[in-house]
Structure formats: C-alpha cells, structure tokens
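A.B. asks: These are the structures in question, set out in turn.
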Structure P
Amino acid sequence: MAALGTLYIVSAPSGAGKSSLISALIEKNTQNNLQVSVSHTTRAPRTGEENGIHYHFVNVDAFKALIDDNVFFEWAQVFDNYYGTSRTVIEEQLAKGIDVFLDIDWQGARQVKELMPQAKGIFIMPPSRTELERRLVGRGTDSEEVINSRMQQAVSEMSHFDEYDYLIINDDFEQALSDFSAIIECNRLYTNQQLLKHSDMLKDLLAP
C-alpha cells in the first residue's frame, strides 16, 4: 500500500519568497510526488494561463454548485470573482501518495486545519522588514503606495507565524530551500508513513 501524501499549508507575506521556494522544490523533485494545489476561480483566464494548470476556471453557477456540494476546504469572494480550494481534488492526490502544497493566507489556513487537522503548516518569513521592502521594490511592478500597503499587510500576516508547525527564515535562498526540503523528507520518515510504504517488508522482517 502506498503511503498517504501530506498536505502542507504554506503562508508568507508578499515578497518573502514563498512561490520561488515551492517552485524550486518541485523542480528538484524527481519522483513526481510533489504538487501545488490548483484553485477554482470564476475570473476569466489571463494571457498564458491554462485551465487545470494555473486555475480550474468555472462559471459562477458551477462554482456555487460546488459550494452547495461542500466541495471546498475554503472559498472567498474577491470583488466580483470567487476563489476556492477543492477538498476533493486534494484528497485524491494525497491518496496517491503525493504531497500537496496549499498556498493560502493565515485565515484560509485556519479553515483548512479545522477540516484536516493533520495538515502541516509552514510559514516563510523574511529576515527583516528592510529586506522585505527591498525585494518588493526590486520587483519593479508596484507603485510606492502599493508597496506601503503590502508592508502594512505583511506585519499583520507575520504576527500569525506561531500558528504554524514550521518556520523558515528566507535570508539565504539555498539554505531556506534546504530547510524546506528537510521538512518534507522528515515527514515522509514518520513511522506511520513508513509502515504504509514498507508494510510487506516489515512483515517479513518481523515474521516468527
């Protein structure tokens, strides 16, 4: 029997490097047993976005039907569009032994943990406010007003770091990536996971 995968809730303030760390970890993975959860949304696809890869694009009626069917871990309406995380899709991946990363904020993390307490939370923190602001400015995509707003929001988000199981300080990217990888490998070595993965071998070893 294959070991069940682990659901990882990964949160961070904008600019902390969360998406880069997740992408780098998946790129290094050779066993195809890591995956980012793909959310549902009612907004129109943007240029270059593909259905089933960046989002599951559905219309409003279909989204509301999924809400009624209790499909989502969590969902929210942002302006005129809906966004949601499908519990069904995630559970299907976990049952195949795939570890799934759920990229959401602390509020969504609370909702998911209520429904799946065994999920592991990872919070990515920048080494300082100065460095965080430098990274946001370095993107060259936001106005000073937007950056100031993101910095204020970051302080609020970071205050919830102690609600997570693991804390990674992303000062040096390669070290942070190593820490991230270590968390995944450690959880795969839990006795109950090893029992599922190596049940036949363990039975043979312990046979009278």
Structure Q
Amino acid sequence: MLKENPAAASGERPGAGALVAYFGYGSLVNRATLRTDIVDMVPARLVGWRRCWRPRPDMPGFPAALLTVRREPGACCDGVLILDRAENLASVDAREARYRRIPLSDAELEFPRALGADVATYVYEADPDLPPHREPPLILQSYLDAVMQGFLHMHGEEGLRRFFVETEGFETPMLIDRATPAYPRAVALSAAEAALFDRICEEHGCSQIPPGPSSILP
C-alpha cells in the first residue's frame, strides 16, 4: 500500500538502500530525459490534481512556460510512476529545483501494482511563491516534444491526445525551436513522431512563434 510520508515536507529523505517513487507528468514521463539509474517506470494516473502550464519563475534566461500540477477535486491526469533508489532523490530534487516535492497518499494514485508501506511516494509541484518572469511565457517546442514522446511511448496515441485534453494552458504560444533546441534534455524524434506531434498541436490550435535569441533552460 502507498503511504503518505510527512517527512518530505521537511526535506528529509529515506535512508540509503531504500526505494522511493515519484509521479511524472511532464518531461519525467520520457525515460530519455532521466539522469538517474531508475528501477522501473510504469503508467499511472494522478487523482485530484490538475496538470497546467505556468509561467517560468522570474530568473535570468528565457521565459519558458513549464508544466506543473495543482490540487483540484475531480481532476485527474495521466503520467508515470517512477521507482528509484533513495540515494538518487537528491539529484531529482536538484533537477526539479523550482518545484516542491509533495508526498502522495493512496487515494491520489491509480497504479496497477502494490508498493510496500516503506516506499515513500511523491509528486513535484512548481513552487507557487516564485513570481513569474516579467516577459510573457512561451512553451518550448523542444520541451513539449520530449513530453509528447514520453506520453506516446507510455500511453499510446490515445493517451497522448488525452494529455492535451487534461492539460490547462495550451493557449500559451509555442516557440518553434526543434531545429535548435533550447531545452537541455531535448530528444530526437522520428519523422513519424514529428508529423504526429505537429498535427496534434495544429488540431488544438497551438499558436506558433518563430525562433529567436534565447538562453538555455537550466
């Protein structure tokens, strides 16, 4: 059974040798973007949370919109549950530097397996206290490509299309940077993937902005 771990709120981490699990709903869904030696990754669903685009926090660099989740009764979103080694959690926390690691309870996850009570389970939520960048946000196409490829591989085309339906904020314009990615964990797409992704974005009316000067996301 999944158990809530209140230690996460204070920044505590399980001991070495233990396992942890965290729900991925954005780029974490794509195994190619991960930088730790995970144990497993399986499709899962987050219950009572809404996935949305939010402006990048006010900091030097390109004002890219980022994916986050917020608690919302009745909402759900697809993703993956990643089982990882506890000693890797510091690296994941560093990757999600502008996010808060929130413990999850049994009722907040739909997952086909049972985890031991000693496996702490989390989701990363963007820090709501950070002010947004002064410039209007844009979605990086290179970032969205990585997210969409992950959903296609883990949830199929139906799940990929559901990702758009379940995500708030796709009216945010998209910077077309696939040829020269600004996203540091950009992935290679097949011609078929690129065509499918472009078609789905067009179906959802995503507005596009041609590339211009930008800096790399950290």
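Each reported figure results from applying straightforward, stated rules to the coordinates on display, with no laboratory input. Treat the numbers as computed from the prediction; the structure is a model and nothing was measured. Cβ atoms are built from the backbone, for glycine too; each structure is taken alone.
A.B. asks: Out of P, Q, which structure matches 32 when relative contact order in percent (Cα under 8 Å, 6 or more apart) is calculated? All intermediate terms of the calculation are to be shown ahead of the outcome.
C.D. replies: On the way: P: 32; Q: 28.
The structure behind it is P.
A.B. asks: If you don't mind, another one. Quick one: helix-only ellipticity at 222 nm (-39500 (n - 2.57) for each DSSP H run of 4 or more, over all residues; to 500) came out at -7000 when computed from one of P, Q, so which one is it? Numbers along the way, then the final one.
C.D. replies: Details: P: -14000; Q: -7000.
Structure Q accounts for this read-out.
A.B. asks: Here's a follow-up. Quick check for you: by distance in nm of label points 7 Å out along Cα→Cβ at positions 100 and 140, which of P, Q is greatest? Can you show the working numbers first?
C.D. replies: Values: P: 3.8; Q: 2.5.
When distance in nm of label points 7 Å out along Cα→Cβ at positions 100 and 140 is computed for each of P, Q, structure P gives the biggest number.
A.B. asks: With volume of the Cα convex hull per residue in Å³ as the yardstick, tell me which of P, Q scores highest. Please list the in-between numbers first.
C.D. replies: Details: P: 150; Q: 120.
The maximum falls on structure P.
A.B. asks: If distance in nm of label points 7 Å out along Cα→Cβ at positions 28 and 156 is calculated from each of P, Q, which structure is the one that comes out at 3.4?
C.D. replies: Working: P: 3.4; Q: 2.5.
Among P, Q, the structure yielding 3.4 for distance in nm of label points 7 Å out along Cα→Cβ at positions 28 and 156 is P.
A.B. asks: Continuing with this model, one more query. Which of the displayed structures (P, Q) returns the greatest value of mean count of other Cβ atoms within 10 Å over residues 148-155 on calculation? Kindly include the intermediate steps, with their values, before the conclusion.
C.D. replies: Numbers: P: 14.2; Q: 22.4.
If we compare mean count of other Cβ atoms within 10 Å over residues 148-155 over P, Q, the biggest value is for Q.
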